[in-house]
1. Please compute distance in nm of label points 7 Å out along Cα→Cβ at positions 318 and 438 for structures P, Q and give me the label with the greatest value.
2. Using Rg and Dmax of the Cα atoms in Å as the calculated read-out, with 26.2, 85 as its value, let me know the right label among P, Q.
3. Upon calculation of helix-only ellipticity at 222 nm (-39500 (n - 2.57) for each DSSP H run of 4 or more, over all residues; to 500) from the atomic coordinates, which of the structures P, Q produces -16000?
4. Can you tell which of P, Q yields 0.9 when distance in nm of label points 7 Å out along Cα→Cβ at positions 214 and 278 is derived from it?
5. One of P, Q was used to compute relative contact order in percent (Cα under 8 Å, 6 or more apart), and the result was 22. Which label is that?
6. Looking just at mean count of other Cβ atoms within 10 Å over residues 142-149, which of the labels P, Q belongs to the structure with the highest value?
7. One of P, Q was used to calculate distance in nm of label points 7 Å out along Cα→Cβ at positions 6 and 398, giving 1.1; which?
Structure P
């Protein structure tokens, strides 16, 4: 989370400094309308910068993943940037329209405009002929963008509609790029703020085109075929095994992938619940019925069906060098730990003498399925992991005190959590209060891609 905050606030800080270098008179404006002109420029640049970086992150680039701590963290930044773009765009619109309303209501008096000096630069002259179109199109694109971002923040919106509205955002972004290029103060383009914005707009435009062409992650996609399906009714979860004979590079335990079984739905992210074996070349997903898409997978997927797999992604890989580890899987959050156990069992078989950390796995669940829990216990035994199973109705809720009582040497451990976000934050604060350096040793997967 620290690097997400650094990237978010660092970008805003750097762009603000670059803008102040180009616009130092903002501290001593000649009048209110001069201040308004500066604020319209500043808010417009910040909103478009945020949208541009969000567009680039939508491509799921691999190069910043390690620094951010996984694609799940990058998607959190993507969401923050979308919200920031929404808020600042509204401020931009208010700075643009508010004074006009005030003049109309007689609250402000517009200063008399002097004669504008003739424009000598042919590019600036050309941009001047496009101002009317840029203003009109930009205003409508603003309304569409506000609506689409607001819809994207509604979690109850079905995923297929979320997916389609996000495609429309790429079109609105391209219109806003035209709006920005034409209406940005022409002098900015020969200053550092202009160079930075040109780079961001170019990158965002490229990303928008890739999104519209349906080529996001195309270089990391492989074709697979479903080889087995097993449904666990007690926990309303479906285990899907997929053969990926060609192209899959392998994965580390705890990573996830995007799977597409229905093009109209788009790609959905699922944690991989299997260790990689290059000789067998199969991956397994375990999906719980939690939404409009996953609720129907049990009836829609069929053995022999082709699916598209993209990945792998994520840095939730249990690799930090601590002698002890505490794994906590809440509900379907157990999935990455299933992969971790299978990987350890595989490693113990091939490298029996290699030292490994001591691991306690806590699985807390409101649902119960005898067959699913039997497989979980078998995986724990094969990987030599100490399993602590808590059924909410029978054993009560898992707390930090219960974890510390079960693992007396918890201060030597790193903690790996996957489950409900609020539960994870509560445990993080609890262990922080007990002196655990949570910034380095509490790892939480933010598995919320919208």
Structure Q
């Protein structure tokens, strides 16, 4: 295909990335129109858990399309029922009511709406506010942009977004309370009750948070005490706790769900990405049975519907993906390879511009800084993260940019979330390219 054909038929030219046509995706590699083989260390991003191009999934999709290609979501399909059973095996036992959507934004929007309607059905009609956290990301709809905090994504739409209450992020590397764990009293978790009391407990319907934050702040992992405090606070004030497992769910962090690391069960867990390994649009929410039973006992419908919810094709794809994950023990492999990747990343800490590495399983980030002692970021004009990503891509490895920004628009980190089938040799290659790039470029970044 001619380059001009690609340029003319893309919606908008990306300011940082040249037009690239991916001609084949297989395993952990992408093949482009320049004849290069790219090691996909972004996982597509953070979604392709089983690797690209699995023929078993293609066959399952074909079989489903030949049998039942589409039905309204009010009907059941065999693929849907089987997938619900598989999801329930991976979720905490009480999160056994599964609602399907097409993407993570839809799933979080559905969870927000369900939380509000749940309180209405319960007679608590004054509860409508959703508390969230700074430096978080929950999607691209107006509702989910509002509860998130990714400035580049929100900036042009600010007048149209909700002014919903937010608490400080759990960002230990740059603690907003100027404290250091473990001598910090976990103020970031205690902030939730303070915010609920300030807003009025009778007005707060839900709290939403990612178990481990992905690109919004770069693999930030809270201390073990954090979510038990959050859970206790939500229970105390009758606030629905929504765990956004869109990135962290289905093995990405080396556990079934990201919240499993903390021994806490939310009221709702939203999911997407890994449930179908990005082979088809598939997402949803797992809801505590007691919440759904309130609707049933009062003969009330959940006032929410998507045309493509529980699409038979997507459910069939999800089933095959989960079969592969179970058969090949890929969640355990994500933990194993994640430990290897972590050790490899720690070796980069000797470089003067590497400020922090953080994450779990196969969800990691590196934060780059101008001064390791003060943690001063590079000036935004340097465009450090995108320069690093483009250089690595030219050398055959693709990383994903993070979106953290301070008030001056500064902040550079890159994400790493390769497929679970990644090997030690492939991790070594990615780390070799990254180290080489940093060593070649750091003098330029530090120059005035």
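1. Going through P, Q one by one, distance in nm of label points 7 Å out along Cα→Cβ at positions 318 and 438 is largest in Q.
2. Values: P: 26.2, 85; Q: 21.8, 67.
Attributed to the structure labelled P.
3. P
4. Values: P: 3.4; Q: 0.9.
It must be structure Q, since only it matches.
5. The read-out comes from structure Q.
6. Numbers: P: 18.2; Q: 22.0.
Ranking P, Q on mean count of other Cβ atoms within 10 Å over residues 142-149, first place is Q.
7. Details: P: 3.0; Q: 1.1.
This figure was derived from Q.
Where a number appears in this text, it was derived from the coordinates with a stated rule and is not lab data. Just so it is clear, the structure is predicted and the values come from calculations on it, not from any experiment. Cβ atoms are built from the backbone, for glycine too; each structure is taken alone.
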